[in-house]
Structure P
Amino acid sequence: MHPIAQWADLRDLATLRPLNEWRYTRDEITEVEVITAAEEQLANRVGKALPVDGPKLMQVEKVRETNRNLGEELLRDAAPKVHAWHQKNGGDKPAAELSPTSTLPAVNALVAVGALDFTRLDRDLLISWLRAVRVWPTAIPASLELNELGLTEQDLHAEKTEEQRRAEEQRRAKRILDVDGAVLDLRDGLQNLRHTLEKSLDDSPGFLKTPARLASLRAVVSAQPRSRGGQSGSRLAGPVSRPSAEQLNAIGFAGEWLAYQWLLRRYPNQVTEESWVSTNRVVCFTGSLGDDGCGYDIAVPFREGDRMYEVKATVGDGGEVQLGESEVRCAQENARNNRWRLLVITHALDRSRRIIQLPNPFSASSRDLFSFVGQGIRLRYSTTG
């Protein structure tokens with residue numbers, strides 16, 4: 001087995017380019033010339049001449065699909081047996097790619113080295129490839145037969161129990177948060193998070209004393225690329241590299257709850273239960289179920305009309321927010337009246353939290369204070385304080 005390094009880049013034909021001189025010297029290009037130029041570029045990419053003979057290959061899309069289907073079938077059968085073998089015999093742990101719950105990591109390892117793209121594989125060849133990419137442990141026999149692996153049905157049952165335990169750990173990792181240094185499980189819903197935030201806010205009263213003024217922002221010079229960690233940041237209580245939908249929803253609720261408490265302190269005669277209009281309100285109040293299509297989360301009545309606050313929460317330092325379609329529409333509709341605003345809650349899950357009030361990015365006076373990042377409505381800002 002000979003894994004091909006950087007195969008994903010090598011097989012990307014979109015990187016092939018017509019010869020630059022063709023733009024100025026040729027009105028027509030023949031098919032032969034196109035093929036010749038492509039072959040030269042491919043040869044330069046692989047560092048040697050392309051083969052001119054050998055067995056006829058299947059169409060790559062067909063052979064790849066056939067091998068992928070067989071690979072997924074084999075991996076579903078192999079993963080519990082390999083883990084059962086390790087549980088019984090010890091030694092090096094199976095590679096993380098050989099997951100009992102998903103075939104995708106191992107398939108991706110095969111795809112990355114070209115294992116699935118050339119010839120139709122059988123189960124023995126697939127196991128050999130899995131060993132070549134270090135997914136199949138070297139100490140384990142290259143077989144799926146229980147007797148050849150020295151396993152019994154009882155061993156598999158024990159592994160199934162262990163697999164269930166690992167699956168529960170993975171589910172738990174997607175629903176826990178780190179709040180003030182303590183682990184909070186979202187299994188019981190957002191009420192527990194609300195009560196935890198109440199105590200956290202009692203321990204950090206300075207948050208509610210933040211003045212109700214717009215933040216001072218630096219003028220944006222240019223939008224430089226930067227890592228996209230998401231609005232949730234990375235303060236999660238588990239090994240999950242990206243926040244789950246449940247964690248994102250909880251962070252969003254935390255931001256809205258904190259913003260509501262701040263607004264209630266700032267405008268006690270104007271803010272009521274009805275001010276909170278998003279669906280997160282049901283965690284705290286009865287009555288209306290809320291509406292996430294308004295383009296804002298909380299509305300506070302003023303003489304000139306309701307002031308609409310869209311809340312964004314992060315567990316990090318902030319500096320970038322993303323707006324949804326309804327939020328963009330509402331902000332644009334209110335670009336002239338200064339009634340639509342952003343409230344950004346940074347470090348929402350710890351006592352160092354801050355609230356930053358940002359102006360409407362679509363108003364004429366604040367357009368130079370934001371940069372529009374990427375293809376969606378993602379805004380970047382920088383405070384002066």
Structure Q
Amino acid sequence: MSEEKLVPKLRFLEFTDEWSEHKFENIFDIKNGLNKGKDYFGEGIRILNYMDVNKYELNTENTIKGLVELTDDEIERYSVKPNDLFFTRTSETSEEIGLTSAYMGNTIKCVFSGFLLRARPKIDLNSLFFAYYLRSPRQRNNIIKFSSITTRALISGGNLSKMKIKYPSIEEQNKIANLFLILDKKVELLEKKYREYQCFKKYLMQKLFAQELRFNFTDDWNYMNFSEIFKSVSTKKYQIKSADILDKGDFEVIDQGQDEIAGYFNDKTKLCQELPIIIYGDHTTFVKFRDKPFIVGADGVKLLIPKFNANPKYLFYALEHFNIKPEGYKRHFSIIKKIKLPIPTLEEQNEISEIFTYIDIKLKYTKIQLQETEEFKKGLLQQMFVVQLILSLLQNKKHI
């Protein structure tokens with residue numbers, strides 16, 4: 001015979017039991033948060049605020065920074081306890097209501113803001129599992145359906161309590177929550193590693209271009225005008241319109257935007273092969289280096305090559321360090337042309353270029369790792385939390 005079972009698309013092998021389904025009010029007690037005048041904030045006990053829940057699936061005593069002065073009765077009524085689940089209650093857009101976070105820290109004196117809802121488990125549940133689960137795409141859509149939008153988007157405790165939710169055994173909840181916690185820790189470490197490489201690069205640039213660090217070089221540096229160093233290359237024959245840029249294609253398109261690659265195009269005749277070359281954003285001041293063929297995307301791109309025997313990659317890093325700050329959406333090339341850049345010997349240029357190229361490779365690799373981890377988490381959110389009815393075949397066995 002056969003039976004229908006509620007199970008996720010992707011799960012740990014040791015779990016085969018069907019997921020339960022209940023209204024939210026049957027498994028959680030829901031309460032609105034605290035509202036106080038602005039004079040009460042800044043001192044007192046800690047308060048879990050809207051952005052704490054908006055930004056993090058997991059909060060502890062180390063992530064909560066807000067302070068508020070309250071009576072003992074208010075502290076008790078609006079308390080934050082380990083394994084409490086919180087929702088963002090209101091926002092200007094529906095995309096930011098109903099975002100979830102679990103408090104999994106130590107027991108401390110703490111309350112929660114009036115812009116939040118608290119859901120305290122009535123039964124043995126892992127709120128961190130629900131914090132991740134309810135941020136999955138399908139559950140986000142479900143929460144938004146139970147919200148209302150007037151001047152602001154709002155999810156009320158009454159509406160939330162009527163929402164049906166599917167969930168597994170506490171053992172499976174714990175295992176899923178731990179998996180996502182590990183992924184979040186990896187993301188956090190990779191973000192820290194990326195920031196440290198950025199800081200190290202900035203520090204080295206300051207020391208090297210101030211000539212406080214020379215790597216055994218002693219020759220004096222020359223300071224040359226921009227116009228003495230660079231020759232502009234016309235973009236006309238390499239340029240396409242921004243509307244013609246494709247999501248996929250044979251050749252990479254580079255524009256003046258922040259992204260390394262703007263998109264793709266398939267016309268080989270548009271390829272710029274005057275390489276290596278420096279790309280400068282006239283409106284944005286972004287500086288890029290390119291050593292393989294590409295197509296120029298839209299207006300505002302300036303192409304630069306050295307006028308003499310210099311290391312183009314060194315010139316790129318020098319221009320990156322001495323670059324001007326953007327002054328809104330205006331043309332900056334006429335301003336950058338007034339600067340002077342330090343020009344050491346070719347040997348020292350090569351040494352400096354190699355150092356920063358190595359750091360940039362580390363930055364790029366770390367960024368790729370970070371993006372891959374985030375995409376992996378996103379894929380798990382879509383697969384582990386899509387609960388579906390499946391037809392399970394059961395075989396009748398005769399007892400002898």
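No lab work stands behind these numbers, since they all come straight from the coordinates. Just so it is clear, the structure is predicted and the values come from calculations on it, not from any experiment. Cβ atoms are built from the backbone, for glycine too; each structure is taken alone.
Between structures P, Q, the greatest calculated value of FRET efficiency 1/(1 + (r/R0)^6) of positions 263 and 351 (r between Cβ atoms, R0 = 25 Å, to 0.05) is seen in P.
When Rg and Dmax of the Cα atoms in Å, for residues 143-358 alone is computed for each of P, Q, the one that comes out at 24.7, 76 is Q.
Comparing FRET efficiency 1/(1 + (r/R0)^6) of positions 215 and 303 (r between Cβ atoms, R0 = 25 Å, to 0.05) across structures P, Q, the highest figure is found for P.
So Cα extents along the principal axes in Å, computed for just one structure, reads 82, 74, 35; which one of P, Q is that? It must be structure P, since only it matches. Look at relative contact order in percent (Cα under 8 Å, 6 or more apart) for each of P, Q: the largest one is in Q.
Ranked by mean projected area of the Cα convex hull in nm², for residues 23-78 alone, structures P, Q are topped by P, which has the highest value.
When distance in nm of label points 7 Å out along Cα→Cβ at positions 191 and 207 is calculated for each of the structures P, Q, the largest result comes from Q.
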